[in-house]
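Please find the structures below.
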Structure I
Amino acid sequence: MDVADQNEEAIFSLREEICNACPLKNGNNCNAMKWLNPETLEVIDGPKDGFIRGCGCRLSAKQRSKLSLCPASFWGGEFDKK
């Protein structure tokens, strides 16, 4: 495995850790039936200002997609050209 691949794996692993700690994580999915305040981590059952809806994505796939972003801005953009 070359250095670039190792760097990618490190980013994917960090994304997984972030998702694992997120209250919207439901099994292997980001719960689209809940809304999260990214600053307080409060979870509610309906839309409200300052709250972000879970994306509903399968996390194991999304975490490994270079172009994907967490809707709560917890990760994403790591592969953007600086």
Structure II
Amino acid sequence: MAAITVRGLSDETHRALKARAAQHNRSTEAEVRAILDEAVSPADQVKLGTLLTQIGKKAGIGIEIERDRTPDEPVDFS
């Protein structure tokens, strides 16, 4: 996996990244990865699940899936 170092980041930008990361409940590093991933992803990219749902609708198959957004519980190794 690749790694980069960003030099010369202003204190203001770093504070803003930390605040944004806190809003999304992730680390500053994870937030920067998410921002970079979003920045380089094609805006019109269709995800597989969306594509399959569209095909199903055209075929007359109505599939409604509700995602479970419940946070995972940490593993107890004791």
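Readers should treat all values here as calculations from the given coordinates under stated rules, not as data from a laboratory. Since the model is a prediction, treat every value here as computed from it, not as a measurement. Cβ atoms are built from the backbone, for glycine too; each structure is taken alone.
Miscellaneous remarks
- A value of 16.7 for Kirkwood radius over Cα pairs in Å, calculated from one of I, II, originates in structure II.
- Structures I, II were shown, and FRET efficiency 1/(1 + (r/R0)^6) of positions 50 and 66 (r between Cβ atoms, R0 = 30 Å, to 0.05) at 0.55 was computed from I.
- For the structures shown (I, II), mean count of other Cβ atoms within 10 Å over residues 2-9 is largest in I.
- Calculating distance in nm of label points 7 Å out along Cα→Cβ at positions 26 and 58 for structures I, II picks out II as the one with the greatest value.
- Which entry (I, II) yields the derived value -8000 for helix-only ellipticity at 222 nm (-39500 (n - 2.57) for each DSSP H run of 4 or more, over all residues; to 500): I
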